[in-house]
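See the structures that follow.
We did not get these values from a lab; they are worked out from the coordinates using the rules stated. The shown structure was predicted, so the numbers you read here are calculated from the model rather than taken from an experiment. Cβ atoms are built from the backbone, for glycine too; each structure is taken alone.
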Structure 1
Amino acid sequence: MDFGRTEVTTLAMQEGTGETFAAGEYAFNFSYARKIVQWFAFGTSAKWISSSIWHLKANALALDLGVMVNTAFFSFSGNPEHGMTIGMSISNYGTKMKYDGIDLLIPVDILPDENGNYKDLEAKYSLQGWDLPLIFRVGAAITPIASESQKLILAVDALHPNNNNESVNLGAEYQLRAFGFGRFYLRGGYRGLFMDESQYGLTFGGGIHLTLMRNRGLKIDYAYRDLGILGNSSIYTIGVTF
């Protein structure tokens, strides 16, 4: 994420000093997942996170851990694969972020009323670090409709973050298969239930997965989200499978 360049202003030069500063953030992620048996899978991700503003930079290393368990409960089709799926995860378990850099250096006269001492000693502001947004999630999904041509998935998950109160997310996806052509999807949900002053809300969308020759496919998806004070957001994705 690049925030672009902004003019530098001070209390003495509120119209700008003629300088500009930049701010940005990035993260690198390496993930590994595996299905141990037919009903159990796990995954983990290692992340390097960096944030910078002008000459200051903060870095952190974090881990994500998650498991998925497929049970035979609430299998309306009689197939254990269509039973309840339970998932749990921990996100952003890692070190603290703390800005550091030459912008924190200042000249200080520790004895301004005495002569003979060093006038401009090099001092440095000591900033506090802050924790990454650690999130614990637990959720479940059922498939009340599961046939060769139709599939309906209902899902719910609960979140316990370290920087906000607990909340619940709801979601559903309906899939219609057209043999020889592809699949159509309708999706909807609600995010941030029971959260104080939530900026989230209703989401809905749909997609199409076209089957091409030689096991290739074309995926086109659309999603609409209500982001509160940030307004409404539309998201489009296009993908190719092979």
Structure 2
Amino acid sequence: MLTIVPTPLGNLEDMTPRALKALREASAVYCEDTRRTRTLMSHFGISTPLLRYHEQDPRSVFEMLERLKGGAPLALVSDGGLPGVSDPGRRIVALARRCGVPVTALPGGSAVTTALSASGLPADSFVFLGFLPRSRGRQVKALSEAAALERTIVAYESPFRVLELLSAAQEALGPRAQCCVARELSKLHEEWIWGPLAEVAARLAEREKLLGEFVVMLHPRQAPQEDLDAVPRH
């Protein structure tokens, strides 16, 4: 059995009892970075053997697969959030299913759904792009194709490239598109910035330094008039 275990985005209080039980009962826990996960497990007093899972290394993947085929109960975690959602995990899950190995996932932290729920943007249907390509042309193309679906668009970005992403988004969606940016979700310096895309980009560009991981949410249409009418005018 392979158990996909979500870990906190930043606040250790978000770790669920069921997730802790899965880590304790596994014969081994596979992770992105043993240093990061060891800190988590030490905090909760969990001594299960910890091994690195490297999705781009076939030896790492197939070593884990062989253990699963042999009946070992294994847990997979990422540095924060849910493995397989813009984090390593897809390949081992796909191989395990092809080999008839049972796979289950526990509910828990995921930056995309956490951010969407508090964005104020339509979330009944959305397009998740994960981390976009670094090329501006490819970014604009991906955003333009997503915008054509007229759904909320969600992307992850680092503090070093978030302004470039917002610039590409203005080219693809226009400066008046709805935008909500979430930074450092669940952490001490959590922050939300909401408004027309060009205004959000300008507010971030004014800062001397940008820190933390970003979830960028966009909607190609302007905010509904009833939402705009509800905002007090000064």
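The table that follows gives values for the structure above.
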| read-out | value |
| --- | --- |
| Given 1.5 for distance in nm of label points 7 Å out along Cα→Cβ at positions 45 and 205, calculated: source structure among 1, 2 | 1 |
| Structure responsible for 5.1, with distance in nm of label points 7 Å out along Cα→Cβ at positions 53 and 77 calculated and labels 1, 2 on offer | 1 |
| Structures 1, 2, by mean count of other Cβ atoms within 10 Å over residues 149-156: label with the highest value | 2 |
| Source structure (of 1, 2) for FRET efficiency 1/(1 + (r/R0)^6) of positions 109 and 213 (r between Cβ atoms, R0 = 35 Å, to 0.05), computed value 0.00 | 1 |
| Which entry (1, 2) yields the derived value 3.6 for distance in nm of label points 7 Å out along Cα→Cβ at positions 117 and 141 | 2 |
| Value -0.27, -0.74, -0.84, -1.02, calculated as log10 I(q)/I(0) by the Debye sum over Cα atoms at q = 0.07, 0.12, 0.13, 0.15 Å⁻¹, assigned to which of 1, 2 | 2 |
| Distance in nm of label points 7 Å out along Cα→Cβ at positions 21 and 37 - structure with the largest value, from 1, 2 | 1 |
| Structures 1, 2, by relative contact order in percent (Cα under 8 Å, 6 or more apart): label with the highest value | 2 |
| Structure (1, 2) behind the derived value 1.8 of distance in nm of label points 7 Å out along Cα→Cβ at positions 5 and 85 | 2 |
| If helix-only ellipticity at 222 nm (-39500 (n - 2.57) for each DSSP H run of 4 or more, over all residues; to 500) is computed and equals 0, the structure in 1, 2 | 1 |
